[in-house]
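Colleague: Next up: the structures, one after another.
Derivation of every value follows stated rules applied to the coordinates shown; laboratory data play no part. From a predicted model like this one, the values you see are computed outputs, not experimental measurements. Cβ atoms are built from the backbone, for glycine too; each structure is taken alone.
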Structure P
Amino acid sequence: MSNTPLPSEEPIQEEPTAVRYRVLGLLCGLSMITYFDRVCFASAASGMASDLGLSGKEQLRWAHTAFAIAYGAFEIPAGWLGDRWGPRGTLLRIVIWWSLFTALTGLVGMKFGAITLGGLSLLIVIRFLFGAGEAGAYPNIARAIHNWFPMQRWEMAQGFIWMSGRIAGGITPLVWAILVSGTAWTAPLVPWRGAFFIFGVIGLVWCLLFSRMFRDRPADHPSVNEAERKLIGSTWTPHGHSRVPIAAMLKSPSLWAICLMYSLLNYGWFFNVSYLAGYLKDRFELKDGDLVGAIYTGAPLWVGAIGCLAGGVIINGLTRLLGDRRRARQVLGVCATLTCALAWWGAGQASNLHMFCVLTSLAAFGVDITLGATWATCQDLGGKHAAVTAACMNTVGTMGAALCAWLTGWIVEQHLNARSDSLGRTLTSGEKLITSLEGYQSVFVTYACVYIVAAVCWCFVNVKRPFEHSESAT
């Protein structure tokens, strides 16, 4: 009998579990709900203005602006909560709050006998509270991605997040047409008020699923094995009393540049979820319940969804070509924003519906192809303060959306007032339509200009030293 020892068996390599992809699915679902709730307000604008006794949907600009102001004002506090206590509890509070105010939107102006539940003023208050509730959703999603994915997959994960939101925003006009407006084949299923209640309930259902399936860290999740934990490599823990590096953040040219860039990015893009539906109806005579019109209305978000996903792929290719992931983000950002500028200039000259939608969709594609890179840059800059950093960027970015909401309506109204003054009389309905469309031509020029400035901003983004390192060096 041989005494030669048997060769030792190779240890079996454990395959990583895939819980991180379930987490990504939950976060993508959240992104979709945010856009359902935002875009349904734009879809309801005509009916809402009529029921509230307004002269036109442009008077809703203060409701759009109230949402954007509140959303920006509460971004940083909500991001700080996510960094301090974790994204799970923070996101649950966020979604419950905004779902409540989504449902309450449907009650504004409702009549119960001789009692009317408010009007435009109440709607503005509710939209402000809705914006305050939704603030922090995407910074805390960024925090969750930071915890659950390795750095090399941040752009990919962010791409899926934003793609999901854009798809939801793109199909909302179609869903609205089927639910509320009715189509050539179906009758309306619910009034616009009922649709807001449905979307509010969807948010609460998501909260139930999220509370059961999500944990702040892979280490806290019972279904994650050691191989997946090592693959992710996250060491984040809630830091209850960790100081936010405010001084380092204020001194960072890169943060200032990316915040300004994101504000300009949002300035042009916000037209798609605020004024686009009404503009297409006015200029191209689209009718309520027209499915083709609903598809065109959602086209910038449909096409933008492709850009969200493509951005991560392009970043990976540019990284291999340039040998620097951060420089790859910068190159993509400059090229994409210049494309947006050209597309909006062309949209102002477009003579038909098809060309206008192609160009506005190209502009949306240019915005969305950069989103993964933009939010991953915040994760690089912020490190353990990723949510606060992302919240700073999103706060300033929301100011761009608020400016778009207000300034677009103001520019159109100024054109109307100037024409009325020059004629010395009230404009006829036909004259109002022609003049308002001329006002929008001026608006599109502002969009082209801001994207040129956004391209310049990308040139000043350098994230080789996160804040925590800068702070420790001072």
Structure Q
Amino acid sequence: MGTDEQRGVVFPATPDGRRSTGALGRAVVADALRGTDPTGALAAEQETSWRSGYLVHFRRLVEAGLASRPAALDIAAAGLASLHDRMRVAAPPGTDAGLETLRTAPAGRPLQTVEVPGREPPEKELAVPYRGDLLRGDALARRLDAWVAAGVAEPSAAEAVRAVQANPDWLRLPDRTVAVLGAGAEIGPLPSLLRWGARVAAVDLPRPAIWERVLGLRDAGALVLPVGGPETDPLPRRTGADLVTEVPAVTDWLAALPGELVLGNYVYADGATNVRVSVAVDALTVRLQAARDDVALAFLATPTDVFAVPGEAVEHSVRAYAERSVAAKLLGRPLRTLSAGRLLRRGYVPGADPGINDSLVPQQGPNYTLAKRLQRWRAAVARDAGATVSLNVAPPTRTRSVLKNRALAAAYAGAHRFGVEAFEPATTNVLMAALLVHDLHNPVAHGHPWQDEAYAAVHGGLWRSGYAPRSALGLAALLGYGAART
């Protein structure tokens, strides 16, 4: 979201003038752990190779938080505070200001509102595209049962989707405006919400290609757009805003929208820019929450992260490991020996409740992991403060960003051999939009933040496979390489 490193939200400069992403990540993780796990904080601070060594420290953030609800919330609050204290706003001429300046900074330009009314009748029944079919009614119910039986989705996810099936009037989200930040995101909810007749405020970069695609969607709901520039320009050429550089303008525009507001965070960018835009959205969230008291938050969590998972998922994984084929057992022993125990390890210690599922993928890197962890921290803190929050774990999905990474594309192509299903974007889009609708009508709040994160997860099987994910995904990539190239 923006390529000029000297504008908007930026990484802090080190004494030699560089803006080091590794130094920032190391410091934030250490700050998050310091009050709950001082030993873990010291280990993070002393990590000499953050690019390859970050995995264990992000796992420790989850493990340390399991001690108690206050411990988990302390880690989340400390991590957010560290990011807000450390990240900067590039201000001319060549000076940096603190991120807190975005709470009161004036908008750089006014954003006007254009509302495009729906052109189609709304869909009145939940229908999920899957492998060439459109599943509804009993067919969808059977597929939900199959996903649960295969360990692809948690039972609570199937229950939530069934509740939406039984209440199709929920789909329109009456009396709400859903703001979709990252409107062009491949698995964001915008297309589904528009088909269902919801009112959607779309925010993305001011790039005509994005808005031509969005405006071309088949829709029933109203599409609300932030626009600037001459009215004589075509609408796609004057729509959009850069969240990295225009937090005040976008916040003020959102604050003025009618109806209860849902702030959906679906932003993504490559590399370090992903952290910059994620921090910018968090600064926007803080400013918007101060401006109005009816803001619900929505996020999609990546399945390739570390989560605490319920004992039922652990038991499923233990059974899958015990019941693996004779060939898998014969192959597994020498592979574990040759790899010093790294390949085809069992997923959990039997009886763990909760278990720790570590599905971090090294190829995604520490910036991606930090950006996604920031969202989980905000969700936990906001829910604790009484806000309605929807955070759902989305399945592994063959998005464009995944497929352009050859290692990830190959791993997804071969993952089915290890009990993991990779979804097509069209399926993920509708399924996760349905879970958002469910959560807005049935706010989720459990005793501990890990339980909120585990609720209604559609992890594709990563939580319930017999193998620890990282111990199998490398082999999945080898087996799937040929398929990924076709």
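Colleague: When mean projected area of the Cα convex hull in nm² is calculated, the result is 30.4; to which of the structures P, Q does this value belong?
Modeller: Working: P: 30.4; Q: 23.1.
Answer by label: P.
Colleague: Could I ask something else about it? If helix-only ellipticity at 222 nm (-39500 (n - 2.57) for each DSSP H run of 4 or more, over all residues; to 500) comes out at -24500 when worked out from the coordinates, which of P, Q was used?
Modeller: Attributed to the structure labelled P.
Colleague: State the single structure among P, Q that was used to calculate distance in nm of label points 7 Å out along Cα→Cβ at positions 23 and 215, giving 1.0.
Modeller: Numbers: P: 1.0; Q: 4.5.
Derived from P, not from the others.
Colleague: Let me ask something additional. With log10 I(q)/I(0) by the Debye sum over Cα atoms at q = 0.16, 0.21, 0.23 Å⁻¹, for residues 175-270 alone coming out at -0.99, -1.02, -1.06, pick the structure among P, Q it was computed from.
Modeller: Source structure for this number: P.
Colleague: To which of P, Q does the computed value 20 (relative contact order in percent (Cα under 8 Å, 6 or more apart)) belong?
Modeller: Matching structure: Q.
Colleague: Moving to a separate point now. Just checking, which of P, Q has the largest value of distance in nm of label points 7 Å out along Cα→Cβ at positions 255 and 383?
Modeller: If we compare distance in nm of label points 7 Å out along Cα→Cβ at positions 255 and 383 over P, Q, the biggest value is for Q.
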